[in-house]
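The next part holds the structures, each set out as structure tokens.
No lab work stands behind these numbers, since they all come straight from the coordinates. Just so it is clear, the model here is predicted, and its values are computed rather than measured. Cβ atoms are built from the backbone, for glycine too; each structure is taken alone.
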Structure 1
Amino acid sequence: MKKKHIITIAGDLGSGKSSTAKGEAELLEYKHFSSGDFMREVGLKKNVNLMERSEQAEKDKSIDEEIDEKIREVGKGDNLVIDSRLAYHWIPESFKVYLKLDPEIAKKRIFEDLNNNPLRKESEGSQSEEEIYQKIIKRRESEKKRYKEIYNLDHTDPKNFDLVVDTSKHNLEEVIQIIKDEYINWLR
């Protein structure tokens, strides 16, 4: 299989997928696409927050199908960094990265990010770290269940990825550099 100049970044909630993908795209001078932002934007147009959208997706397969189709469409390009839970699956010729993070650390990061990201604040609808923690656990289980039922996939299995990085052990710049170095080696 021919390798594409595409990096797909998946990971735990709050692990820094979007920040990492944006930074990686900037460093490599690639384009960036976020399926999370896409889902948030679609949800806001329908007046539902991200958790409500995830719950709707459990009953309405067309929500995941819309996101999957968008990923496949974007994945036809080149020189891309995509942050998405399932882009690694839809673009198997990509360099596949998984970012790990403990939910306890994730809730703090997400809470801080809500104040810096208007789209996320509007789409999350969370007021406290504990509320965020509960939503992280609920959303992760919802996604695992949906992806298992629909695609027979475990999107958190490290075996699906070329690189796994624990973002609690590295700052954002280090994570971006680790990915770049491994990606360049992968391309050879």
Structure 2
Amino acid sequence: MTTHQDLLLNKITEIVGSTDESYEARLISMCDDAKRIFITGAGRSKLVGNFLGMRLMHSGYTVYVQGEVSTPSIRQGDLLIVISGSGETAQLVSFTNKAKSEGANVVLVCSKSSSTIGALADQTIQIGTDSSFTATKGMPMGTMFELSTLIFLESIVSHLIHEKGIQEDKMKFRHANME
């Protein structure tokens, strides 16, 4: 008997497995080239962005999550990472336009090969394929995009940590100590 856990894990494996492997190097290169990294999303995609922001900060990057009161203005030489399944969220389109007008680079992490934000972005990272996100029993409203994106981005951070030889004690030193 197939459980919901099996369905979920099999679907995530299928989606992440069908994601272009070259995206990893492209995203790492763009992060390395950026003065500062800004991350944005809406709803659960924003939460996935929070995961990414924390791990990039632990890895030594200067990172800000859009919407926090201490987030500075974006400027030329910065990178905005937008996480949006549809690439059409109005607020995120606005953020993307502002970032581009200030000379920042933009990466869109999405589930669609074509979108408004994708047309503006310097790089689009499509998680899975256009047909990856058909309705999946028990996983409504973007669940598969968010979980697959989380796994994909965590694997990139894992690769980055390994390739750069970032020691866990350095990461722990950067971790919040007022918890």
Structure 3
Amino acid sequence: MLNSSVVLVVDDDDIFRNRLCRAFAARGWETIGAADGASALQMSSQSSPDLAVVDLRLPGMSGIDIVQGLRSLDETTCIIMLTGYGSIATALTATKLGANHYLSKPADADQILNAYQRISEGSTHPAGEPHPVPSLARVEWEHIQRVLTDCGGNVSQAAKLLGLHRRSLQRKLAKYPPQI
């Protein structure tokens, strides 16, 4: 990578953000780290990043709001959304609103740079590889997250719509999302 390449890492998890920033710096990138949306947009307006890695769930301003803000500041910034607890459906919404790609957490610098390279080359999926099929557990998780979002976070209402007991839904929500 060129020494002039700038990456913005937006994540409220200090350890994860700092680890990614160090990994990008070790690969020759100038790094900017932000813990929230307001500081991310302020930093981006000062030095337009080539790549922005944005967590979907952040306190205050959501990752989707940050994507829209970054896109309005600079159309050329490549934005990769990271999603951990959120659903892939939400990450796809982010791509419709301006993100170039999304990755599931935990993602490392090499995975992010591979995605960035594919995007730069005009391809978001490696040639010759089949699209990954999500597991049934992952599809269930995403469906639950979508229904919960549609219910505005109301667990009781979501449980009723899903035909589950409220406590059963709370147990499912307490677990980490299944990997794809």
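Please state which of the structures 1, 2, 3 yields 15 when relative contact order in percent (Cα under 8 Å, 6 or more apart) is computed from it. Answer for the origin of the read-out: 3.
Tell me which of 1, 2, 3 gives 4.9 when you compute distance in nm of label points 7 Å out along Cα→Cβ at positions 113 and 169. It must be structure 2, since only it matches. For which of 1, 2, 3 does distance in nm of label points 7 Å out along Cα→Cβ at positions 33 and 73, calculated from the coordinates, equal 0.9? For distance in nm of label points 7 Å out along Cα→Cβ at positions 33 and 73, the value 0.9 is produced by structure 1.
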